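Multiple structures follow.
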Structure I
Amino acid sequence: MRGFMENNTMVNNYDDSIRELVVLSKLVERTGDPEKRKLIKEYLQKLNDLMLNGWCYALGKDNEIDENLLPEKYLSLRYKVIEDLEMHLASCAKRYRASTSGAIEDKQAITDYRKTFEELIRITGKIIGLDPDAELPDNLMPKIYVDYWLE
């Protein structure tokens with residue numbers, strides 16, 4: 001899975017630019033109107049530069065400015081990343097179901113599933129419903145998911 005599995009958190013070649021975007025997103029949240037427009041413009045320019053340089057991932061909900069201000073190109077990219085993560089969850093669940101109980105592959109599938117699930121929450125900022133094929137048994141699902149959907 002492009003991006004996530006290679007770099008689990010954010011793409012390491014772009015760390016400085018991503019850090020700048022994170023700082024700008026926080027400044028936009030707490031700055032008054034005249035300064036806010038300038039910061040938004042700077043944020044969008046840095047985001048555009050990052051994508052032009054080949055970055056193709058998602059910043060995560062906490063590191064984005066208002067969704068209505070984000071460019072369509074980025075929103076499409078973020079949607080694709082979310083879709084890829086959901087597909088990876090289904091793949092991990094399938095690997096788990098295909099493994100022998102207690103096998104190393106079994107544990108690895110669960111570990112991969114949980115990391116992917118955490119990344120999905122980081123990017124979307126919420127817990128989303130999953131296709132039943134993309135779920136592990138209830139006792140193996142991440143606690144946050146069980147608490148949200150099953151209680």
Structure II
Amino acid sequence: ILISFFLIFEANPFLAEKQFVYACVGLFAFMVFFFFPIRKFIWIIPVAYWINIFLLLSVDIFGVEKLGAKRWLEIPFTHFTIQPSEIFKPSFILMLAYLIYQNPPPKNGYKLKQFIKLSFYIILPFLLIAKEPDLGSAMVLLLVGFGVLFIMGVHYKI
């Protein structure tokens with residue numbers, strides 16, 4: 001991180017400042033989650049998932065258009081923008097793990113009803129992200145989501 005910071009600083013000091021802020025935010029987030037006892041706060045996972053769904057929905061209303069795509073939200077009183085589809089990815093993975101933890105697959109695998117229920121949590125963000133349009137991120141979520149379901153066990157007839 002330090003070497004990349006100096007290389008970016010040589011090219012453009014303004015970008016180096018932004019990179020430094022992002023690195024600090026990332027380091028802070030790492031420290032929070034490193035010491036975060038996930039089993040005590042497992043209830044936060046669905047809350048984070050639905051907050052991120054709300055952020056994806058708010059892109060249509062409050063989104064900032066850049067290069068022909070409306071994918072970003074501007075943080076008020078700053079010059080920073082966030083891309084909710086990128087923020088959504090960790091909460092998506094955690095939500096899938098949470099759903100599988102709460103509803104483990106039976107010996108024969110998930111039946112159609114369970115599969116449809118779990119698919120809702122994959123297809124909803126896929127549609128919201130594909131609408132932005134950010135088809136690359138949407139396809140990654142779709143493939144990862146259904147890949148996890150099939151690895152965990154879906155009945156072979158589905």
Structure III
Amino acid sequence: LKPFKEAEIQNALEKYRKLIKALGQRNSTPVPVFQPPVPVFQQNFLTQIRDKTIVVNIRDIAAFYFESGLVHLFTFAGSKYPLFKKLEYIESACDPDRFFRINRQMLINRDALLSMEPYFHRKIVLQLKIDLPEKPIVSRLKVSSFKEWLEKRV
């Protein structure tokens with residue numbers, strides 16, 4: 001240990017007491033612990049039809065479907081619009097509590113689902129509130145995570 005003088009210890013203790021007293025007079029709410037930022041998800045998608053740009057709100061989208069090298073979005077109203085984005089980007093931009101990627105071609109909205117039935121090889125076929133060009137089939141590898149997602153509270 002270093003040699004010390006009693007006066008130095010006395011000064012250090014006095015300084016400590018002053019700090020404690022000053023902190024005690026402040027608002028005694030605990031210092032917040034670091035919390036990760038709340039993720040922000042896309043609220044609208046822009047789509048181009050001829051010379052017109054259309055804004056589609058995320059709440060109006062029932063599903064995204066990849067077909068012939070292009071992603072289309074389907075609304076609850078039955079409209080179909082092309083999106084010039086990759087399905088991977090759309091999946092990351094959408095709230096995972098609302099949208100689930102059931103297979104390589106489709107991302108569906110929780111609110112678009114009506115029912116589901118067993119399909120071949122432990123897959124599930126979905127009944128949706130909208131019509132898609134192809135049957136919405138949950139791939140065998142995603143069936144258990146899809147069911148967990150459905151039961152999760154939103």
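Consider the structures I, II, III: one of them gives 5.9 for mean projected area of the Cα convex hull in nm², for residues 43-114 alone as calculated from the coordinates. Say which. Matching structure: I. Could you tell me which structure in I, II, III was used to calculate relative contact order in percent (Cα under 8 Å, 6 or more apart) as 19? Clearly, the read-out refers to II.
Here helix-only ellipticity at 222 nm (-39500 (n - 2.57) for each DSSP H run of 4 or more, over all residues; to 500) has been calculated and equals -23500, so which of I, II, III was it run on? Answer by label: II.
Bear in mind these aren't lab numbers, they're just calculated from the coordinates by the rules spelled out. Being a predicted model, the structure only gives us computed values, none of them experimental.
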